[in-house]
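Once you scroll down, you'll see the structures, which are given as structure tokens.
Derivation of every value follows stated rules applied to the coordinates shown; laboratory data play no part. Note that the structure is a prediction, hence the values are computed from the model and not measured. Cβ atoms are built from the backbone, for glycine too; each structure is taken alone.
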Structure P
Amino acid sequence: MLRCDLPYRQLRASGPPFPGVAARDREGLQQAAEAMREITPDYVTLGGHSYGGRQATLLATETPTVADALLLLSYPLHPPRKPEQLRTQHFPQLRTPALFIHGTRDPFGSIEEMTVALAAIPARHHLVAIEKAGHELGAPAAAVILREAECFANA
């Protein structure tokens, strides 16, 4: 497992990404995936939390061979209280199997909204709801994430 910070996070410790840095952040994810491919050439899972997960899905649509699967924690379906601003335009082009782990109290999208949105993904995908969890998911979700990721990879 390789954990890395996206380029925008390397530049500043807190706050949202700067407008216009998404392409650079996807380049950072691409480099991380390539590094992992050298270590484990048979199977690479790429993912991220919130914005990082969104960038991973965008990268996978641009470069389908970047990873064998995606692990997406708290995918930001839409900004809080703005369900009309969906961030799913690329879902119909997503061909990489994707596991979504999402809290039932996440303001970036309800489980019901996620279920509807994920139907647009043609690749194998699965949604796991973490009861009473918000956008940060929290430490108790770690065991669920590990178990679900292993099950998804072996399916």
Structure Q
Amino acid sequence: MPPEQIAVEVMSCGKTSDSVIADLMERLPLYGVVPFHVRKESVGFIFNRIWAAVKSESLEVVEEGVSTPAEVDHIFQILLGTHGGPFRLMDKVGLDVVLDIEEHYAAIRPQLPAGPRELLKQYIKEGRLGLKTGKGFYTDYGQKAS
């Protein structure tokens, strides 16, 4: 997600035949997507595990008062050449959804800091869910998205 993304992660449940995985890796490009083989079972697959670390650390930097959402996004834009940053993306996903994902990871990895989840809870309590409510980390979305 979103649907314009063309990366597809292919993972076995542990019982899928190697030939099925190989066939998918060969066929998926015919449909305009780029497959990535997740070589063993993993919560969050490949990208979402890496994204979880970036997202969590970005939240922690803001929660600790080290930076602001806009500054974190701006440094991503400058250094990585992205159009947005972690906070714009979290607003797009929805902060309630981001919190659910963070809570899931925390249940699996209890050593994760609570600060990022507490920051999300504060925004959610204020009704700031991101694009779907017209405000999240950013408030320049105008009225509630339809």
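Ranked by distance in nm of label points 7 Å out along Cα→Cβ at positions 29 and 125, structures P, Q are led by Q, which has the greatest value. In this comparison of P, Q, the computed figure -11500 for helix-only ellipticity at 222 nm (-39500 (n - 2.57) for each DSSP H run of 4 or more, over all residues; to 500) is attributed to P. When log10 I(q)/I(0) by the Debye sum over Cα atoms at q = 0.09 Å⁻¹ is computed for each of P, Q, the one that comes out at -0.26 is P. Between structures P, Q, the calculation of mean count of other Cβ atoms within 10 Å over residues 21-28 yields its largest number for P.
Any idea which of P, Q comes out highest on FRET efficiency 1/(1 + (r/R0)^6) of positions 13 and 69 (r between Cβ atoms, R0 = 35 Å, to 0.05)?
Working: P: 0.75; Q: 0.40.
Result for FRET efficiency 1/(1 + (r/R0)^6) of positions 13 and 69 (r between Cβ atoms, R0 = 35 Å, to 0.05) over P, Q: largest is P.
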